[in-house]
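A short reminder: the numbers here are calculations on the coordinates, not readings from a lab. Note that the structure is a prediction, hence the values are computed from the model and not measured.
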Structure I
Amino acid sequence: MKSTLTETKGSVVEGEVTLSSEEFGEYWNPAYDVALQNVSIPGFRKGSAPRELAAKAIDHDAVFHHAADRAVRASLSELGEDNNWRVIDGPSVEVLEASPKKDKQESAFKYRARFIIFPRIELGNYQKIATRVLREKKAAEVSEEEVRRSLEWLRGSRAELTEITRGALKGDVIEADIESFLGVEPIPGGKLLHDRFLLGESRFVPGFDDALIGKCVKETAEFTLTAPADYWEPQLRGKEVRFMVVIQNIFERKLPDLTDAFVASLGPQLKTVDDLRKNIQEGLRQEKEDRERDRLHAKMLDEIGRATQVDIPDIMIARTLDGLAEETARLTARPETDKDKLKEALKEKAEARVRGYLVIHAIAEKEGLEPTEEEIQTEIGRSYVDPKTARDYSYGIVRNRKVFEFLEKQ
């Protein structure tokens, strides 16, 4: 077998492969013999007709296609092992030369192939980078104000609501139908029915809550506001948004007093207000530590990725981009979003995600951090994902965890 297959930009491998008559005969001869055995000729039992007679009745094209398919698979598999290629897309194959010699039941065979392989990765100094990033770790400190806000939220979550008929005031719970427009065009996803929020703490454009103060049940409020330049919804930043709000219900809140009796009602683990304060403080500290850990992990991955040489295949970015776009449209409840514009906005994020995946893969492989079957099964037992994808998902979770635990010890 001769080949001119070479790796090109984007981890693409392409070129020509040639099999001699003798080499292709290893695939042609068995296929030809099977075809002869399956020929049905009147007056003869299947497979018992004279070879010369049967040879005229077989479908030589079908024999060739079967032999060619096996020859391509076997030859590319052999070349893949020799060159340490792992195919992730393709191959596409074009037969360039085929010279059947039916009297010898063999053929010379030449084809062109193109496929994409898992990229070669040259890691940067990941241990040194991890050590430097970990020096930036910030201590998790919880203020009294944060504890106070959490206590207020907890009391608010158990507030007693009473329907009222007076005009709305800050601190009331409002239930309303809301429509929002840019000019005369409805904003995609901007229609909310029976939406509930605390007046004074909604996430709408600043001034929205103020416009509803004094409004009564069944009253309609129509007004226009300008979204600030840093508004959380990018498509609305700096634009005038027109709202039409119909008040459906107004509820007055009565918060429970912060007493030991209230704390005891939350569960058997807590008995006093002091117990609750300590529990909240520890919970907030843990949340901050988790966020700081995630920040450091993300920074490690980003900096190691920047120091890593890898020719990322377009197909890997495209597949990741498709998944990101679907996920974003689902989470924002806006399936009608322009997919091309969304993908353009997410392209950089998709490339970063693929690069991060490749970094983790390479470190795990180099340091022998691949998950064991026992570790994967344990993680599957903890997950709540589709059983069809549970193994791949759990494998990724365990491998990521092992890589970051390794980096944190540097």
Structure II
Amino acid sequence: MKILLANKYLYPRGGDCIYTLRLMDLLKQAGHEVAPFSMRHPENIKTDFDEYFVANINFHQELETFNLLGALRVASRSVINFQAVRRFDRLIADFKPDVIHLQNIHHQLTPAIIGPAAKRRVPVVWTQHDYTLLCPDHLLLREGLVCDRCAGGRYYYAVRHRCKKGSLAASLLAALECSLFSPRRLARWVNRFICPSRFMAEILIRHCLPHRKVTTIANYLPATDFKSDRRDYFLYLGRLSREKGVEILLEAFSRLKGGRLLIAGDGPQRRSLEEKAAEANLDNVEFLGHVSRSAVRELLADCLAAVLPSTCPENAPYSALEAMAAAKPVIAANLGGVPELVEHQVTGLLSEPGSVGDLTDAMALVANDHHFARELGGRGREKVLVDHSSERHYEQVIQVYEQAINNKSNGESSGDCVNRQMTTVGG
């Protein structure tokens, strides 16, 4: 089978990127031909298809100094990236894929690249890594509270509240893209939407997508062994931004007697978090910044437990899966798709979202009972090996590909009228 994978980054930048790279390797190992499509970036892995990639876009830099010319330039690429449409069309024509599997394409590649696929009648599968189909800010969060007011097409709420980076310009552009490529419209051209969690699948079906087009396939991890088992610190691994709840983690940790907390990751909140830790005299908290994938393995191998205190409804965080694969208990907020990975007092501990006291109690429990922590971690690893294996994931993805190809040949989501409408927008 010839498979075209599209993701806006092609280096291990975040969960969507890591998944794309792992899936590409998994499919190649099974004997399939795989072509990636992405933006150019100095950290990208090298491929035989780099010539098709589009110019790199850094919206954060371009929106720092807002002016009319800059706004028009950003808008012309963040809503419909015509260069991406042209190059994607050329790649489809040259590679002739049997199926196209989209990953995270919003804002940089834009959903307009579906146009060439519709025009050439190539079936499209799309994995949803965040909530952009429902929320222009992709988090389902506003002012620290879960919010789905934009779901169903009411995207003006995001503009009114400047939900995207606190910026009117960024919020307007994100809302415009969501309006132009509404979920119900996209569902006419996408054969299957893959959701890594039941939570995401249910909320998409409830608000905007037909049930028959939504499939749940859990993320997977390649089989890995972890040799060290020192268990002497708590570990937070992820982005340092407000929705991740690291402020809550610092407050909860300050209430424990002794121990260490390592915070691995970077983001817009790093400086304020470091200042908060310094003001509280938390000398046993260490900020490591961005760490390599090999360093992540070492940190997981030696930690007591991984902590995910997010205040937003996470979809299916890799940080939880990776900790479980390392046989370490996960202490996480009981929100979103996380409870599908972490079963309370079985593979980890769930705390009330935003509750400092609840999180403190959970951390104290594993800190004071290492035997219990080992039991949780062992069961977590068993769950990953069975439910999140590469073999199971491969079988499920290939089944979706085959269904999409068969349904496309039978006329699903096709038709000259639909193709004309999509290519009017996308190419």
Structure III
Amino acid sequence: MYARPVSLAARLADLDSGRIGVEASLRESLERIEAVDGDLAAFVSRAPEESLAAAHSASGPLAGIAFGVKDIFDTADMPTEHGSPIYRGSRPRADAALVAMARTKGACIIGKTATTEFASMDPAATRNPHDPAHTPGGSSSGSAAAVAAGMVPAACGSQTGGSVIRPASFCGVAGYKPSFRLLPTVGMKTFAWSLDTAGLFAASVADVALLAELLTGRPLKVPPLSGAGGISIGLYRSGKDGDLDPQMQAAWDQAAATFEAAGARLVEIEEPAALVAAREAHGTVQGFEAAHALLDERSRHRGAMGPKILATLDAGAAILPAEYDAARRIARIGRKAATALFEEVDALLVPSAVGPAPKGHAFTGDPVMNKLWTLTGNPVVNVPGLLAQGGLPLGVSIVTRFGRDAEALAIGDLLERALARQ
């Protein structure tokens, strides 16, 4: 067991007070990476000495913070390989926009974190810090594991299906998938342009809210809520709930009871037909767009690609434009239906995954509980703090209206603190 996350807020407080200096803070992260990453394989490359030296003298609100970057985001000082041998050693000339934002705020881009191939389903080598016999999830495997193991207080990832929320759940950390396009995807390898969403990882919901605020300048870290009085929580019931592991069902029930004890009003919400259809449309939109986004790789480098990504791209290539256009129409209707849900409730409570992290490393877990909210573009926060038998983490998600990211983070923080008191 390697799980030992480091609170971003606590580390920044230590830096601000002088209890630790920038160089010592970064050295601590490097030493932790050296100590445990040989077993966990969260990183695929490390920052060169000249980048570390520059970070020692950086200024800004994130100075002294080691930041892990999923290896589908371009970095000018390290290779960007997309988890694929096709791009082995590839060196971009510029940082992705999100990476540049982190550097500008003083963060040290300490290394590139492992991703499944092209952020799809062929697994990376990363292991789960809670039990290395289990998957950390995907596709943001390395970022979630690096935060959970205390190698970095913060990291970025991406989600096209469930690639932020699911690994956050499996690794027991906070994962934040913002409203669509709140974080820039310029310089991030495209898989499906209508769905790809940059996201963030940190130890707790309060930490990931602070990270998001410091990166973007948006007011995303609001004062902690003292209770849930006046808040309506929708228990979103879908046709996919039958896929849930009993332990996840119990965790979902526990989170709902925790909200109710804190004063929230619980509302049962049966999934509307428009959102059933939207979830089904996700695969058509993703497949068609991925087949085009990776057409050159599929055409010229088939022999170097993994079986799962090839199967996805070949199936996507068989989707007719008319089928894709119909799926896009269904998606638009679904987004309107998702907005209508919040006329009755402030937030939805949903499972972050079907269960705890599966044993083995060939399968990164089922994203079925995440796809819909990626398609609709709503903000989603994985709330850690629940456990399965044997100690593997279980996460639940808070979903709010599009653009209400601060509300999702505040309600998620309230739930996490309430669970910690139990």
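Where is Cα Rg over 2.2 N^0.38 Å, for residues 22-93 alone largest, in which of I, II, III? Largest one: structure I.
Among candidates I, II, III, the computation of Rg/Rh (Cα atoms, Kirkwood Rh) that gave 0.95 used structure III.
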